[in-house]
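Several structures are given next for inspection.
Taken together, the values in this text are just the output of simple stated rules run on the coordinates, not laboratory data. Given the structure is predicted, the values throughout are model-derived calculations rather than measurements. Cβ atoms are built from the backbone, for glycine too; each structure is taken alone.
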Structure 1
Amino acid sequence: MSTKSSRMRSLALVALGAVTLPLGLAACGDAGSAQSGGPGHKPTVVVAALQAAAKYYQEEMDGAKAFGVEDGNVNLTVTAPPSYDSGVAQKQIRDLLATGPDAIGITPQPPDLWGRTMKDAVSRLDGKVISFSERTASTENGAKDAAVKTTVGYNDRGQARTLLEQTIKVGNIPASSTGKVLLAGCTADQTGTVALRLQGFQDAVKELLPQAQVVTLVSAPDVKENQDRWSSALTAHPDAVLAAGTCEPDGQSLYRLKKERGYNFALGAMELTPESISGLRDGLTTAVQSANTWLMGYTTARMLTMAARGEKLPAGFVATGGTLFTKDNVNDTEVRETDPAKFYKPLVDKLFANGMPKAAPVADAWN
């Protein structure tokens, strides 16, 4: 995570089935039963991800579940619809609100269609609502009037800019280069996740490769179509010095094509996949930027539980950030994949060092 894009589309993973993972006793009662308690209160908290089967959201859900086990005194339900559908997702939220939780985390994608649902949640739960993995509005100005005031997530533009900066640096592309730089968004959306990531790429190229010839294309969220479009682009521009795409399939396609055809471009990839990890190890992928999805889910669940026990949610943007991988730290991906609690512990300790995390201005979610 635009008025029609979704992180499901941008990461281009196919959902397979619904997942509802209750930890502790199931929530019960009507919407008016939600009450905040003290430190020992066992609240009922819901964390609802965008969709069930995609790895990106599975990691968010795993993080939320991990907090539930760690806390041991929260009725936590972690859930998601089987595939991305705004109408289905909002119905699920309304049904969950009817059970009377104390606090809820939602992924309002696309946010412009979620205004009524967000207002209803805030009204029912006295503001104990977090938007995670998605902003509360498609634009920075719109967020000022959004009902939900707390966002936990990932600065797509900033993290994409960092990826391209590192790709240019590690790829040893000189500032004087006049070569071709291929940049792709996997949808044609003008706002939202894909657009912000593409802007981040363009920011980095403008600053570090001012004389480069930038070729912008639309790839695709579908894996096969994505590779076909990149194949055509690379056939037309075989001498490109850099190529990067906003979505998970882009990194996969570029790695495969570079390996098969022997291209020499520097390759920047968003999100960890088996291909991107292999690429880092064999030197074909230059850098990979991966959202801290597990940390996002953990942070959301923990903040909601703290709010349900009486602490005030901060207004603004709580950034859980991303992790940049190159050949130098590729071995760290093993810990991230097999023991995320250990991998993210330093960041968890930093975020919660003084209790409820501090929030940055909401504008930081766009810049």
Structure 2
Amino acid sequence: MKSKKDGRLFIVYSGAGSWTPFYSLGLLALEPGTDPLVASNWKKSEQPLLQMDEQAGVFGPGHNSFVSSPDGAEDWIVYHATTDSLDGWNNRKARAQRVNWNEAGMPEFGKPLSLDTAIVAPAGAGVIKAEHAMKAGEQLEFDGIPATFDTEVPLLIHYRNTSGNVLSTELIVNGEKAATPIKLMPTKTDQLGYAYTQAALQQSDNNVISLPAALAGLEIAAIEIPRYEAENAGAEGKAEATENPFASGWGVVELTPSGEGSEAGEGDNEEAKSASAVQFMNIVVPEKRDYTLRVAASNPGEQAAKLKMTIDGDKTKTVEVGKTDRNVFVPVAVTVSLKAGVHTIKIEAVSGNLSIDYIDIAG
């Protein structure tokens, strides 16, 4: 690998028996400005940079490669590891985590993370840039957008409008025009604007979203679908991610009540009060404004349940989830003010057993 800071070269290699839990990653660093063909110019790290962590349940991390985040701003390491010290060559699963660089210009990988640990997504993840779309006449087509069933999703458009006027544009999804045109406010030449709308997707691996490519003063920079799947978030306490064929993604997170509300009943023991929760650590919004958070939840119980959202560890919102049939997910919404950047949203069931499918973010 090569440092983006000063161009220094490194070789990361796997060491120890590949069938043992001691399989790990070592590092050779080339002295700056020296000949890489001279063996003595390479310095070997005394300790592995990535090795087994029994407490996290990660064994034999090795066989790595390096990639950049979608926006090119971050370095990531991809490697495999097992979950048991006796796995040998079996049960190897791919993992990824961000590479940090210390003040000395050396890479730091940190400890290997368990499969249950939620991580912040790579910078630029989920953003489909216009350069990867296809120009078809006067339209810019973003294809290959999947949906497991017919659904309406939030759509965030990144654009520049240097016309000096509010532009009204058509959104076309799978050849059908959306009922309401999108209004794009003017921006400066070096400034991105952001517009939220809804897109009706079909059950398909290849939905196509089309936007104007030849409107004077308008440049579409990217699109993204700000839907965050619960099964890919961090499960806490008794919360459990389970497969569900009726879900938006591959599954849902099952929540048991925290016991905070009166509906939890008197005499709750400590186990009942140990809250299960699902934590979304990578909710990204582009600018400061009010946003609507829509949580898709299923409540097959005998009565209405309550769901609590905690935003960035301090702001809380509690909403009621009406009774539903099993595997029917209904959106419950709250409006919150968020600053531009990354946010954490934690969801708990105050009362009732709830299945959480996803969070949609709309501006």
Distance in nm of label points 7 Å out along Cα→Cβ at positions 146 and 178 derived as 2.3 - corresponding label from 1, 2
2
With Cα extents along the principal axes in Å, for residues 50-161 alone derived as 57, 42, 21, matching label from 1, 2:
2
Looking at mean count of other Cβ atoms within 10 Å over residues 194-201, point out which structure of 1, 2 has the largest value.
1
Which structure, out of 1, 2, was helix-only ellipticity at 222 nm (-39500 (n - 2.57) for each DSSP H run of 4 or more, over all residues; to 500) calculated from, if the result is -13000?
1
Rg/Rh (Cα atoms, Kirkwood Rh), for residues 154-249 alone gets 1.10 when computed on, of labels 1, 2, structure 2
Calculated from one of 1, 2, log10 I(q)/I(0) by the Debye sum over Cα atoms at q = 0.08, 0.09, 0.12 Å⁻¹ reads -0.38, -0.48, -0.83, and the structure in question is 1
